[in-house]
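Colleague: For reference, the structures are reproduced in the following blocks.
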Structure 1
Amino acid sequence: MGVGKSTVGQILAGMLGFEFVDTDRVIETREGRRISEIFAQEGEARFRNLETSLIREYETQQGLILSTGGGLVVRPENLASLRTHALIVCLWASPAVIYERVRYQGHRPLLQTPDPQARIAELLEQRKPAYQQADILVGVDFRSPQETAQYITNSFRLLRHSPHRSAVHPAQPVAAW
């Protein structure tokens, strides 16, 4: 959260000529309510189930920039699907930067706690093993969204020709979480 997935994803989609899909927005549209309401009314597990279903819908589509929630990769089946079908990009920021970016956004259900900055640090630590499996890990503390998108584009082009990720195809979707 707060790392610029949607902004960077839209810029990146334009640069690569791909379609941009924000899974949070798709879920909100389909459910007819905000994610914070889903969390409050049905819990985090329900939201994560919706994310998993959505990933399955998009996993074989090509030419997408798929912006997902940061908790999506906590489920091993989601991470496995992305590893199989997408080039994975992780936008990373420090807890202090994330907190500054989201501190006045009351719709963050995972931050409804007395110490939101500590909760951010806790979530990052819990998710770190999954995040470290990204093909491209980008620190965004000191990069603009445009610089981040350019960095990803350059990395994407290099990885297409890398023997280490031979399954990467130019039209393959890119997931930015």
Structure 2
Amino acid sequence: MNFPGAVVLYFAGRFDEAEKQAIRARGESGDQGAFREFVAEIQLAAGRPRVALDEMQRIFGGEPQADGARALWGAALAALGQPAVARKILDEFLAPMPTRYLPPRTLLILEVSLGLKDQAFATINRAIDEGADIAHILKVHPPLTPLRTDPRFAAALAKAGFPQETIL
């Protein structure tokens, strides 16, 4: 199975299989470019934040500098009882930078990990309005699991155009 297969397994919540496939795909391609931190994202979603941090340290040689990887780094530390680091990263991301675009997905990783539900829903609504990539995977994106029981999540899914589920 290739890398997209690992992504499908991840969205299906089959984290162990997704991790194995992502590691295999990364090794086969020899490319650790755009999705270097994906294995760590899977590990974090699987409830293994220490393993995710170790993976990122191995890949990046310490704390990562790329926005997406830094968000995962902060979320892993928040899960390990160090929310101050995640908050610092989020504050840096939110500092006024007129020439920089930060994808809503990157912000959401930190907002959810810090329990900032109001802020997370504002980011989700912005993502839907912008047509950002996260808007198309709201229903299955593992980091958003803590938001799914909030009534605002169902409203966000409807706003994004997901069909209403019916109970038969």
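Each value in this text was obtained by applying a stated rule to the coordinates, not by laboratory testing. Because the structure is a prediction, the values reported are computed rather than measured. Cβ atoms are built from the backbone, for glycine too; each structure is taken alone.
Colleague: Just checking, which of 1, 2 has the largest value of distance in nm of label points 7 Å out along Cα→Cβ at positions 100 and 132? Each step should come with its number before you reach the end.
Modeller: Details: 1: 2.7; 2: 1.5.
Max of distance in nm of label points 7 Å out along Cα→Cβ at positions 100 and 132: 1.
Colleague: I have -19000 for helix-only ellipticity at 222 nm (-39500 (n - 2.57) for each DSSP H run of 4 or more, over all residues; to 500), calculated from one of the structures 1, 2. Which structure is it?
Modeller: On the way: 1: -16500; 2: -19000.
Value -19000 for helix-only ellipticity at 222 nm (-39500 (n - 2.57) for each DSSP H run of 4 or more, over all residues; to 500) corresponds to 2 out of 1, 2.
Colleague: To test your reading of the models, identify which of 1, 2 gives 42, 41, 32 for Cα extents along the principal axes in Å when calculated.
Modeller: 2
Colleague: Name the one structure among 1, 2 that relative contact order in percent (Cα under 8 Å, 6 or more apart) of 35 was derived from.
Modeller: Working: 1: 35; 2: 14.
It must be structure 1, since only it matches.
Colleague: Here percent of Cα pairs over 17 Å apart, for residues 12-115 alone was calculated and came to 52; which of the structures 1, 2 was it taken from?
Modeller: Working: 1: 58; 2: 52.
It traces back to 2.
Colleague: A value of 24, 18, 10 was computed for semi-axes √(5λ) of the Cα gyration tensor in Å, for residues 76-155 alone; which of 1, 2 is the source structure? If you can, show how the numbers build up before the last one.
Modeller: Numbers: 1: 24, 18, 10; 2: 20, 17, 10.
Going through each structure in turn, the value belongs to 1.
Colleague: On to the next question. Which structure, out of 1, 2, was mean count of other Cβ atoms within 10 Å over residues 4-11 calculated from, if the result is 17.5?
Modeller: On the way: 1: 21.5; 2: 17.5.
Derived from the structure labelled 2.
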